[in-house]
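Q: The structures considered in this document are given below.
Readers should treat all values here as calculations from the given coordinates under stated rules, not as data from a laboratory. Since we're looking at a predicted model, the values are computed, not measured.
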Structure P
Amino acid sequence: MEGSATRPADHGADPAQARVRKIIHVDMDAFYASVEQRDNPELRGKPVAVGGSAARGVVAAASYEARAFGVRSALPSVTAKRRCPDLIFVKPRFEVYRAVSAQIREIFAEHTDLIEPLSLDEAYLDVTENKQHIGVATEIATAIRARIREVTGLNASAGISYCKFLAKIASDLNKPNGQAVITPAMGADFVARLPVKKFHGIGPATAAKMQGLGIETGADLRGQTLPFLQEHFGKAGAWYYAISRGIDDRPVQPDRPRKSVGAEDTFAADLFEFDLAKAELVTLAAKVWRYCEERGFSGRTVTLKVKYTDFQIITRSRTVHAPIRSEDELRELADGLLEATFPAPKGIRLLGVTLSSLLSGSNEEKPQLSLSL
């Protein structure tokens, strides 16, 4: 993307209004596992899973050697070991990952202050106006990746585009240790060819629903009217309508204090049995706890969200005296809230777990009385 503003191709909507932005999405390659392989030469070239164990838990991250066997994050450890018998489990060292992430953030800051971290290992950067006055965003991405390699010894991939949605997708196109650009002129046509199941933010259940409506690709999605998408997908319908046209006007937003951390999942088939629903909470709790561990904070309020087959939503919460200190504790509290909703009056199509009343390690509040709602 060159320094001068480039108008996107005319596809009935203009992804940029006054000026085309230059957005870079930087994504570290197998970050946790790569740090472990960097620091322990005996792990290099071997399948490594960070988190979990051979007997329990879930995988937080997997090396590329492990991914070749189908091992991925959020996969139950037992399943991961079955897929890769030689898998080596390593205990997470979040204090190390946070330190490396801080080094990477300093490199970003050499180019722009508009940095929106998504996790320790990925972030959006708006380099439309950048500190080093480099006119070409791809050159900035190349320089950042080279500097990350020099400082940390780790590889990063990058996606460059005029909006966050396409930059995120582009960073996956040439992984590992590569980058790709999707220009304004390419945007709408690129999305048209993309299977909806590869859209960032569209999970398996939503993709299956779209396929049931005859929507397989971005072109199929673009062929639907806004009222049709809103009828079938609610508030998300307007978002799908926009991104199918390569339009995403969300700005890059620097860090802001979070009030809660949550994860939820919609199921392809409704759940009726407690054990099946409880098993789904394992992955949700792991996602929430991983986010919290990355940032060094905890919380005292756990909220369970249940959406039934008729779209009725209920929530149940519990606040405890002291900050929650482990994934097991978070999961046990969520399990207790779930158990109170059984026997289920109807099928469950979605479950969510949220941790709130957040506290950082250096800013803990005095314990308060527990409260069940």
Structure Q
Amino acid sequence: MFARRTAWQSETNRFTQALEARRARGALLDLTESNPTRCEFDYPSGLLDGLNVPAALDYTPQAQGMLSAREAVSAYYAERGDTVPPERLLLTTSTSEAYTWAFRLLCDPGDEVLAPAPSYPLFEYLASIQDVTPVRYPLFYDHGWHVDMHALEQAITERTRAILVVNPNNPTGSYLQSAELEAMNRLCVARSLGLVADEVFLDFPADSKPRPSLASNPAALTFTLSGLSKIAELPQMKVAWIAVSGPDGEVRHALGRLDVIADTYLSMNTPMQLAMPALLGSRSGFQNQLRDRVQANSKALDVALASVRSVERLKAEGGWYAVLRVPQTASDEELAIALLEAQRIVAHPGHFYDFGAEGYLVLSLITPSATFREGASRLAAFLRQRFR
């Protein structure tokens, strides 16, 4: 009765079972909370005023999205030093939908896209729903995270249609380096591949030095995805976009086909498009709060782990996650379950993010500070006992 594309494994994993059972017995210190609306940030009282306007009752659909909303996104990039004309932008309800449109544009059933590992855990689902096969290419750690360019090139087959990058990567926090981008551009041009860049965490460099966006990448046909979810800490607003860049002829053909896809779905709602200028304009206050939280929690974690010599917090250039490398004495899942039982601490095992080996835990650095400090202290005590 059902399509093969939805034949996913539905059994609850051991960690989730243990988490639900432990939560039923009492409160936990969750060091994985990454939903900013649950992390005690202050939102301005007038933030929703832009939704209460008479024009929201008028339905005048535009496939790429309202010009005023696209102009707001274009202005966002201009403030970062990137030139992204409104006519090269399409609005979507989420970056997940943006991936869907990119896959529909670039891939036939059975085609492949190359995705980084470790990285965001939804690629398998986003691709398979579109009858596309995700093929992993590895990142490796050597005083920072790097793309294994040789492995990436070896992974390209006649069915490959796109290279996916997350800039900065989630959860490693690694930005795409200029040499890596140049190499990917060459591969994309030589093999007629699209470059799909997820930049939802772009505005959160650890050193506060802005990094360039791929939204104006001229060398290869590039589809840059972002949205309000992270930029303005508004995941519930469901607003995202695709910026198309590259050689003019390829961009023109891509936009023509995307326009048909967008016109078919017409998924962006009018009130949110009207509110876009105000919502994007509010991002500075949110981002300042979030950066302060990430810096404070990073320091608290480093202080707590200072006496745990066998555990290392890996270097992150951006984003809001911390990756801990621990001795491989058991599976990451077993370690996370033991931490849950012994200290009531929630940490994600590395396999959630497709790390290539055991020995990793992942924490969210936007967890409310009091919870994070207490959790980091208990985590360190557990690790000292575990790996002494």
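Q: Just checking, which of P, Q has the largest value of percent of Cα pairs over 28 Å apart? Don't skip to the answer; put the middle values down first.
A: Values: P: 52; Q: 49.
Sorting by percent of Cα pairs over 28 Å apart in descending order puts P first.
Q: Please state which of the structures P, Q yields 16 when relative contact order in percent (Cα under 8 Å, 6 or more apart) is computed from it. Provide the component values of the computation, followed by the final result.
A: Numbers: P: 16; Q: 24.
So the calculation was done on P.
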